[in-house]
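J.: The next part holds the structures, each set out as structure tokens.
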Structure I
Amino acid sequence: MKISLIACSKQEVDFFEELSAALNAVMPDISVEFFYVPSELDIPFQAKKVSGNSDLIAAFYLYSEKNENNAIVLDKLINIELESNTKILKFFEESSFGEALTEEDLQLEKENIAQKFAEIIVNYLHYPEKFKPEIEEQTEEEL
């Protein structure tokens, strides 16, 4: 299985090595490729470019401030996903990496975020039932 990871170079942190290691620890038979693009607006083009050679694409854009480009890029990725029939997991999230971190804290944060995304990817591929919504029951006190 081949997984392509795509990120914008504007991201404040690169965690693809940690993510690849986390994925390989659970699925040793996978191949992971990294792709970096200059701008978030370039993510869809790269996704389209690799869609024919990838079993799964994970597109990442961790931003410090939401802007109008986020919706445009997400819309384009959905169109590419439908046209190519290659699943694109879209990880567009607000990031707090702009805060001053020590080298040790930064490494820990990279490992934590890599583990978080690895779990989502593994669950998507092998345990889709984990995405079933759970309805919490209210106790009598809460009613």
Structure II
Amino acid sequence: MITSNLKLVRKGVDKIGADINNSARMARDEMMTALIQLSKEQIEGARPYTKGPRGGRVYEKATPNQPPMNRTGNLRRSIRGERFKMGFANYSAIVGPTIEYGRRVELGGGDWPAGLRFPYMEPAYQKFRTVIVPQVQSKFFRRFR
């Protein structure tokens, strides 16, 4: 009967468990940061304008169903992430704008004409799924092979 190395085995199992948990947390943080960056990159360029009759700016209309262009930078600056720990090696994050009109810009609705929207989170998420997630997964699993 093997009992002499039980403490050593337990210590090894605890270390591997801590490594897995830490790697899952780091993967969540890396993916959250990447999605924030990708969504901010969707809102690019300054919205063109001309001088109005009284000297003020008159902005050109935005193109529907295309990501919005920067005007004040408030929407871009408001994109944040919130982290959660659900259990052992089970982490999640929510990424999105914190400004009150962020949802309307993305989805449309309210008193806007039907179909008028300027998605920026959805295109970022699609790029995130195809590019970033496989990179992070391969880095995570490579550590434990």
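J.: Which one of I, II has distance in nm of label points 7 Å out along Cα→Cβ at positions 88 and 112, as calculated from the coordinates, equal to 4.5?
T.: Structure of origin is II.
J.: Give the label, chosen from I, II, of the structure having the highest value of Kirkwood radius over Cα pairs in Å.
T.: For this comparison of Kirkwood radius over Cα pairs in Å, the top structure is II.
J.: When Rg/Rh (Cα atoms, Kirkwood Rh), for residues 48-103 alone is compared over structures I, II, which one is greatest?
T.: II
Read-outs throughout are calculated quantities, based only on the coordinates presented, and are distinct from any laboratory measurement. What you see is a predicted model, and the numbers here were worked out from it, not measured in a lab. Cβ atoms are built from the backbone, for glycine too; each structure is taken alone.
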